[in-house]
Structure P
């Protein structure tokens, strides 16, 4: 009986050992599966993190570029205003350099109508009266050069002053200033 009992015990222990080994093997397999899945999840999370970081970086770059563009635009606007103010201040000098030729040239550009009123620079009143003897001529300190004319019937009004010419030409002149400025900036950098 002891032998049978020992034999059953030995067989039982072998079955327990086999079950235990099988359980350990299943646990190892399960751990390997989970470690592989965890490694894949880490890779996926790392990739998502890199993508999110890249997207965040692109967003920061776009924001920085927009701010830089806005600041440059504001600076260019202030510069344009300053240049325009400086150009306006030079209109009196320009009229002095042109003398009576400026008012005569502006008068020739007027349409052939009867003029009732003219406003000119205070220094050009006598010349305007000579050019337009039938019109009322008034001096205007706000006109650097040229004239403002109104027809007898009031249907035609012409503003042919240096101020108005500068105002009209400014959108064509300003880009040239900025191109020159950019060229000088490039030359200074090299």
Structure Q
């Protein structure tokens, strides 16, 4: 927004130009899970807030992949026939259990809540005006099933971009469908980005 002459084009995936209310609520749920740990102590942790991080992991996991991904049980792996749902869930939940500073994690989420290209001067908090000012070619490739950054938000934003190719990734991998989570998504993204 501030230096459009520095780039020739934009490829946007797994993100939006603004964190809308739904995204802010999601992040508040994750923050609440972290701060509910008795060791959190208002940010002055007396011990590693493992319970809070595990609760955070559970909230995070519920938003990461699509409902259809879970219904089809794509977590199953023929190479690991005895893998259970509980093991998969436990893996996701403990992903953050060894995280570094929990306050840093919270600040990252607070930063995400404030994300809005409309606050860039001279747009006066008007995300539509900011998007309309983008004259560079854009390939906007959100995952069709991203719960973090819903397809409807991306479609809404793409309408204000003057040179936008809106090509949603036909993926059931939710948020990570836009970051090459499986071979089909990788091929789709590579083909569209290469053509761009």
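What follows is calculated from the coordinates using simple rules that are stated; it is not laboratory data. Because the structure is a prediction, the values reported are computed rather than measured. Cβ atoms are built from the backbone, for glycine too; each structure is taken alone.
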Exercise for the section: Please state which of the structures P, Q yields -13000 when helix-only ellipticity at 222 nm (-39500 (n - 2.57) for each DSSP H run of 4 or more, over all residues; to 500) is computed from it. Expected result: Q
Handout entry: Comparison of P, Q - label where distance in nm of label points 7 Å out along Cα→Cβ at positions 7 and 175 is highest
Key = P
Problem - Value 49, 45, 25, calculated as Cα extents along the principal axes in Å, assigned to which of P, Q - result: Q
Handout entry: For distance in nm of label points 7 Å out along Cα→Cβ at positions 79 and 111 computed as 4.1, the structure of P, Q it came from
Key = P
Exercise for the section: Output the label of whichever structure in P, Q has the greatest value of relative contact order in percent (Cα under 8 Å, 6 or more apart). Expected result: Q
Practice task
For Rg/Rh (Cα atoms, Kirkwood Rh), for residues 15-70 alone, the calculated result is 1.58, so let me know which of P, Q that is.
Solution key: P
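Among P, Q, considering only mean projected area of the Cα convex hull in nm², for residues 63-142 alone, which has the greatest calculated value?
Top value of mean projected area of the Cα convex hull in nm², for residues 63-142 alone goes to structure Q.
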Problem - Read-out mean count of other Cβ atoms within 10 Å over residues 47-54, computed value 10.0, structure in P, Q - result: P
Handout entry: Among P, Q, structure where distance in nm of label points 7 Å out along Cα→Cβ at positions 55 and 135 as derived comes to 5.1
Key = Q
